[in-house]
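Before anything else, here is the set of structures, which you'll find just below.
The numbers here are math on the coordinates, done by the rules we state, and not lab data. Just so we're clear, the structure is a prediction, and the values are computed from it rather than from any experiment. Cβ atoms are built from the backbone, for glycine too; each structure is taken alone.
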Structure 1
Amino acid sequence: MAELDSGPGRIEDYALLSDLRSAALVGTDGSVDWLCLPRFDSPSCFSRLLGDDQSGRWLIAPTGEISSVRRQYRDTTLVLETEFQTVDGVVRLIDTMPPHEPDGTDETRLVRIIEGVSGEVEVRLRWVVRFAYGDSTPWVRRVKRDGDEHILAVAGPHAVVLRGDRLPYRVHHERAHEAVFTVAEGQRLSWVMEFTSTPDDPSPAVDPEAEVARSERFWRKWSGDIGYEGPHAELVHRSLATLKGLTYAPTGGIVAAPTTSLPEALGGERNWDYRYCWLRDATLTLLAFDNFGCSQEALAWRGWLLRAVAGDPADVQIMYAIDGQRHLLEWEVDWLPGYQGAKPVRVGNAAYRQLQLDVYGEVMDALHLARERGVAESAESWALQRGLLRHLESIWAMPDKGLWEVRGPDRFFTHSRVMIWVAFDRAVRAVEEDGLPGPVRRWRELRDAVHEEVLAKGWNEEVGAFTQYYGGTELDAATLLIPAVGFLPGTDERVRSTISAIEKELKHGDLVDRYSTGRGESEVDGLRGHEGSFLACSFWFVDALALSGRREEAEAMFERLLGLTNDVGLLAEEFDVDNQRFTGNFPQAFSHLALVNSAAVLYGGRHRRHERDRRNGVEA
């Protein structure tokens, strides 16, 4: 008999479902262990990922011993198939969350179908709903109305409806609902769970088979527009589909990950809520989507970006909610034990109040790339950018928290200074190349002053590298981005020397740490313990190798990094080298953005990267 209270699986054991409003994580054991309704940043109703069985889950799996599990997405879709092999036969579980129609009237649905492939297999369905991050046990009852029989779970403002061929009965002592039944070869049983804002009058029942077909059509049509036929096309397509799946369709915002508090170090305190939109993702998102023909997503993100940062430039934040809301107050869910005991579990993210000067460069570069790709600049958009630049002129000389959102003291982080240069550089080029109005002489003087400052203070002759912050000796993988943003060509000896230094100090095989963290409290980030290697940094190393002329090494490293994806092509934020496991929130947009951008650097997308290649000294 399979264990029911074994706790969550490894992070790499999960697969993603998404309807472009919210997302679910399904384990190799057939259990949905994470789902927030009705949107990415809503409280979860299945929270086993951060707790145990009684924190909420939906299991469909054989009751007996499982000899093997095979999973795959149907081609380029987010329709997941999980095949269980048992001594009695084989069953296949089909899972999807059908994307909403354009009018947005549909409720969020999770569709599950099990089919008999061979033999007769006894299957258990176990449905445990716990709203409010596992803290709220709903009132669950069967409802029969006008021929529609369903189970309704309600707790205050939260409600879901479950319909299906085998509705579960109550298991009183465990406060769960389950059913056990046999699935024979050729038999198909299906269920639909739906969020409802009107529990007394839920939406009419839908055909599960039709919903799967609708989901499959949507994803096939969307992926058909991807313009990439280079090496490793399957994983590039999967990464782009993952990024699409992390997009909140009503606004175009993209969450960094659909999860909160999956630890960067197993058992540690580096646990953060990533269900929000970071401005710095703009550059990579625009480039990733548009490089491969997904222009509508790039336009939607640009629209979200402009709405989110609209207002007083002094109030610009590094991150926002998926609908553009500003306040992301951080608090701890003290009733959840955390993923495999890693506490605290956090909701919200206090970093939204940090000063991170690099975001000005990220925003200006993102909008520069949009112009470069043929997106017409509006008067409102350019006025907003000029406002941001005016504010940057007044604060650029200040220290900040940097790219990595440290919770230690403010410093003059080299990457932040480079991105300040990017902001003024893109402003100068907007005037000189695109004919937009602005004080180009002042911007040019500031750009040149920052460039000289970084070369004088960010470069450490004794270390032989650009260091993490002015006056320091520590290294930072973010300096690998210096050639990618055009600050220096990849062939500059200082860039090559920095690559070599990072290779010696921060690289473990093919994996690259963000910066050095010890076992005690880190002086830089103010946190205890070590963290895994940051997967995006590993792809940045690939890019830096390619831009510095070490292309063969870059291609070989890229191919090896692709081998770190899980069985369905997904990546977490980090990789624990010692334990050979994923760590951090999952799936991580930054990792997949870095993967597809490395593919663009090495092999190109549908659109030529001639302008960026030119400024990096790379032949187009």
Structure 2
Amino acid sequence: MSDSSLLAAVAALAGSAAGDATPEDLLRRLVEVVAEHLDGVDGAGVVLAGDDGLRLVHVTGADVDQPELVQAATGTGPCHDAAVFEVEVVVDDLSDPVQTAWPEYVERALVLGYRSVVAVPLVDRGRVQGVLDVYRRRPGTWQESELQWVRVVAHLAASYLVIAADRDRARRAQRELQHASTHDALTGLANRVLLFDRLEHALSSARRHGRSVAVLFIDLDRFKAINDTFGHAAGDQVLTTVAARLSAQLRDTDTLARLAGDEFVLVCEDLPEIGALLGRLRRALSQPLRVDDVDLVVSASIGVAHSTGTSTADELLAEADRVMYADKHHSPGPSRAARAAVAHQLEHQLARALPDGRLRLHYQPITDGTGAVETVEALLRWQHPTRGLLPAAEFIDLAGRTGLVVGMGRWVVDQACAQVARWRRVHGAAAPRTVWVNVSARELADPGFAGALGTAVQEHGIEPADVGLELLEGDFADARVVAALHAHHLRGHPLSVDDFGTGYSSLSRLVELPVTRAKIDRSLVAGVGGDPRRRALVDAVVTVAGGLGLDVVAEGVETADQARAVLSAGCRYLQGFHCGAPAPAETVQLRWGG
């Protein structure tokens, strides 16, 4: 063995560690260095330590892999002991009768002609990185000088492994940082920065080659309703699914970006047929999407703009946005007859919802500052035959225009009374003390509503105080509701005003009514945790409500910061996805005992 040649080989290892060599490459080279430069060595093997145990990386010498693999299979052997106990294991003669620690390993090594072994752990930063095994066919004492060289090589190899790992981590972190600066964190699509870079490049290439660039501005329809109904986590699920579905329809050369919120932009160079692409995109979006056990159908408005020889990226994107907006709000779309047919079909389906048993009630908890459920709100849902479970916002206006809201309202009252009665029987005092139902001015003006409410209360064995009536603030401007609300109050029903703070013109009417509770509109609560101006507005609304003697509920509370902010502003109660999402009765009741 030449000291200088061994040092040169070790120096080469250092160069590999600083370069692009992987940890496995370094360990392979380590084995070769030992085999080439240590006198009397007939074979060597190296294993890499990981969370799932030792993994053989490389061997040199005839059949050395066999005793090494026996160690991995049995979990015994000098290599295993060196790794577990972080000690050097030296066996001068494997055939010595005293050597009985690893019978299967010893038997295999002796059969192959190996009589002596040294196992040295590769330790750095307090952790075993791997183990180096050195074999001889002849028995005999390992000299201290020989062992010292094995230790030196093993120690340096362990250091080089750490260097390589640090290098790889640094490069990976750099790649991740670069990716994060150019990609949307939620969907993994290109972000605004990368979009404009790709679009500028595409326009430059198009001008040189006399081609065109198409930009598609894609905006999801009614996405806010999904967030409001199912929460932002469900909204994020919709966005990631939409991103994946759109991406699956594109060429490798196309760029899909998430611009902001539910807005996507697609850049296509030299696109032969835009109509075929639009068809694929719309078909991909039309497939039902499962969210919280509900099948949703997502649609989108799409605007298309084509470049000219002088188009800039900003101009092209603005034009696609303008066309999209026209598609969403002003385009003639289907013929008048077609639109009338669709409206008639929806009206017919809604008319059948109650008799066909397609209406559902979900309940959302209203909690106090400790998180205890104080009351619940009954929320109407429609299990549409093709569109899945729809929130009331999707059909309640149509129900109001057609008069169907009256019958639906009576059904809601009866179901809510039956449910609160069941909760009382099963859970007693642990059940919510009031269920709130939403009523419209049209329902209150209906002569039969009061009777239907009274009958439901009586038949289900509950008290009027168990059923609260909630009305939009804007409806208080309707003079027909005043007498009806006074009558319901005298019967014992608590009254609440919804969306408080968005209809100041009706405050004078509100003073005349026996309302005991007010809900701060969700638009005021959003962002209140980090926006001093929103906080000031909430403070003002709470002050007004307090001056009217109303308990205040903050609606649309979705984060812990919002909860803390509205509670400190004086709100007594909270409602929103932070406190609990709307859900069927059997799910909501788990909050108070299953």
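Taking distance in nm of label points 7 Å out along Cα→Cβ at positions 136 and 552 as the quantity of interest, name the structure among 1, 2 where it is greatest.
2
Determine which structure produced the value 5.5 for distance in nm of label points 7 Å out along Cα→Cβ at positions 352 and 568, calculated from the coordinates; the candidates are 1, 2. List each step's numbers first, then the result.
Values: 1: 2.9; 2: 5.5.
Answer for the origin of the read-out: 2.
I have -0.43 for log10 I(q)/I(0) by the Debye sum over Cα atoms at q = 0.07 Å⁻¹, calculated from one of the structures 1, 2. Which structure is it? Please list the in-between numbers first.
Numbers: 1: -0.43; 2: -0.70.
Going label by label, the one that fits is 1.
To which of 1, 2 does the computed value -0.34, -0.43, -1.21 (log10 I(q)/I(0) by the Debye sum over Cα atoms at q = 0.08, 0.09, 0.15 Å⁻¹, for residues 56-271 alone) belong? If you can, show how the numbers build up before the last one.
Details: 1: -0.34, -0.43, -1.21; 2: -0.59, -0.64, -0.92.
Attributed to the structure labelled 1.
Relative contact order in percent (Cα under 8 Å, 6 or more apart) computed as 8: which structure among 1, 2?
Working: 1: 13; 2: 8.
Working through the options, I get structure 2.
Looking at structures 1, 2, which one was distance in nm of label points 7 Å out along Cα→Cβ at positions 144 and 584 calculated from, given that it came out as 5.4?
Values: 1: 5.4; 2: 7.9.
Of the options listed, only 1 reproduces it.
Among the shown structures 1, 2, from which was the value -9500 of helix-only ellipticity at 222 nm (-39500 (n - 2.57) for each DSSP H run of 4 or more, over all residues; to 500) calculated?
Details: 1: -9500; 2: -15000.
Traced to structure 1.
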